[in-house]
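Dropping the structures in below, format is structure tokens.
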Structure P
Amino acid sequence: MKRFNLNSHMTSLIGGGFYPTGHSMIMFPSQEDASRIGHQLIEDGVVSGDEVYLVTPQEILDQITPTIKGSDYPLPSAGTEAATVRTYTRLAREGHHALLVKTRDEVVAEKVMEVVRQVPYSVAERYRRLVIEDL
């Protein structure tokens, strides 16, 4: 697993809001479950170690939350990007950890969720081109 560091490939071109196209963001009430599921995804060969990030609550608050400040400028967002980040922020303030996982296609996304569903999770969103999909 990689350490999370927000980069320009994880934000939208317009407004700069958090929008990691081709990835899924899954949040867990416990850090232990997030870490265990991340390692299991790698061990099971669902994704490689370079395709999964463990994201701490502080990293969400410090790096992801600020991206919504410009997301409604110059026009209000037509999508749900800002609302989704507000959900991540609320959960991070409650101590939830996240995995950001590269999900190239529907098959990988379903394999990821088969592993994730073994434990309680808070939210799971897949970022596709122009669509945020509930998983």
Structure Q
Amino acid sequence: MNIRLLTIEDYDAAYTLWKASAGLSLRTLDDSETGIRKFLERNPLTCFAAEEDGEMAGTILGGHDGRRGYIYHVAVKEHFRSRNIGRALISAVEQAFIQEGINKAAAVSIRANGGGGRFLTACGYSIREDLAYRTKDLNPENT
């Protein structure tokens, strides 16, 4: 298995993986090729792909605001699961955050995604009961 930086050339394979991953919430604009290109341009050293035998086995998007790191789209193809690929991706993004001077990371997952939640807990991420995460759609086309 090889962990490497995710590039825009990986978009089609990554998007196919994300669409096939239960519990991953995709947005019309944010997860479009244009949206992911913008994310990768802003975060060129904190997004990764896992490959095995030339096939994309998994992805992780990591971004930061200079203070906190945020993890999105941790996905591993079904037939590659239970091989520590997800943990290797988490480790890669955490090390990249440290290199960027980021001291704390948050992982975003959909509450109904029990498997994803258990995975993040096993990787040391805890639910913050003292926070209420709120969002507001600024563009009605981003469904």
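Where a number appears in this text, it was derived from the coordinates with a stated rule and is not lab data. Note that the structure is predicted; figures quoted are calculated from it, not measured. Cβ atoms are built from the backbone, for glycine too; each structure is taken alone.
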> Can you say which of P, Q returns 1.18 when Cα Rg over 2.2 N^0.38 Å, for residues 15-62 alone is computed?
Replying inline: Q
> For which of P, Q does P(r) over Cα pairs in 5 Å bins from 0, in percent, calculated from the coordinates, equal 2, 9, 19, 24, 23, 16, 6, 1, 0?
Replying inline: Q
> From which structure (P, Q) was mean count of other Cβ atoms within 10 Å over residues 31-38 calculated, if the value obtained is 15.5?
Replying inline: Q
> One of P, Q was used to compute relative contact order in percent (Cα under 8 Å, 6 or more apart), and the answer was 25. Which one was it?
Replying inline: Q
> Out of P, Q, which structure matches 38, 27, 14 when Cα extents along the principal axes in Å, for residues 55-118 alone is calculated?
Replying inline: P
